Structure 1
Amino acid sequence: MEQKHGRNSFFDGGLLSYIGWSLLAVIITVFTFGICYPWALCRLYGWKINHTVIDGHRMVFSGSAIGLFGNWIKWLFFSIITLGIYGFWVNIKLEDWKAKNTSFLN
């Protein structure tokens, strides 16, 4: 028997809440001169992941701004001592961190 994938997969986030979280993230990041950028990323990642259902299983994001901030400082340090070369890996490290903090709720 062949199983059809994606039949119970959907995204249930709304446009107005996306706009609201995005604007709040930009405002907080600008007014804190980038210090709260990890908080903004966590809120946006959380919104996207928490509104995603894959094969009938809702996803949940458990990452925290404090956890990301620690990594952010480490990645900044490595970027500085490698004269910016490590910066190419930061996006990959960020995706890895996001995956490690994503799971299925049910």
Structure 2
Amino acid sequence: MLVVETIAKIRRAHFIDGKPIKQICRELRVSRNTVRKVIRSGATEFTYDRATQPCPKIDPWRSVLGDLLAEDARRPKRERLTLVRICEDLRNRGYDFSYDAVRRYAATGRR
């Protein structure tokens, strides 16, 4: 993600100082494609927001994980499992991805 100051430095170097793209890349340690994009566009800020989080490893386990989370939600509050415990249970069944994937999936299910 580029900050506004870097974008301003790139534009100043190119349009006012007349520096070539290659020299700007070396000085500011950004790629040539980035410099070209800044010079060609009028945007003052570039951000990348992922619309959906891909979950290719969790897809085969989605139904099992959904069942575990639904079963856990039906339990009394004191008897509920943490996501770490649910992840450990899945690992015992052959689960081979990270805890973070389970956390993200559980967060989308609660919304």
If helix-only ellipticity at 222 nm (-39500 (n - 2.57) for each DSSP H run of 4 or more, over all residues; to 500) is computed and equals -16000, the structure in 1, 2: 2
Highest-scoring label, criterion being FRET efficiency 1/(1 + (r/R0)^6) of positions 42 and 98 (r between Cβ atoms, R0 = 30 Å, to 0.05), among 1, 2: 1
Structure responsible for 36, with percent of Cα pairs over 24 Å apart calculated and labels 1, 2 on offer: 1
Given 27 for relative contact order in percent (Cα under 8 Å, 6 or more apart), calculated: source structure among 1, 2: 1
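Every read-out reported here was derived from the displayed coordinates using simple, explicitly stated rules and does not represent laboratory data. Computed from a predicted model, the values in this text were never measured in an experiment. Cβ atoms are built from the backbone, for glycine too; each structure is taken alone.
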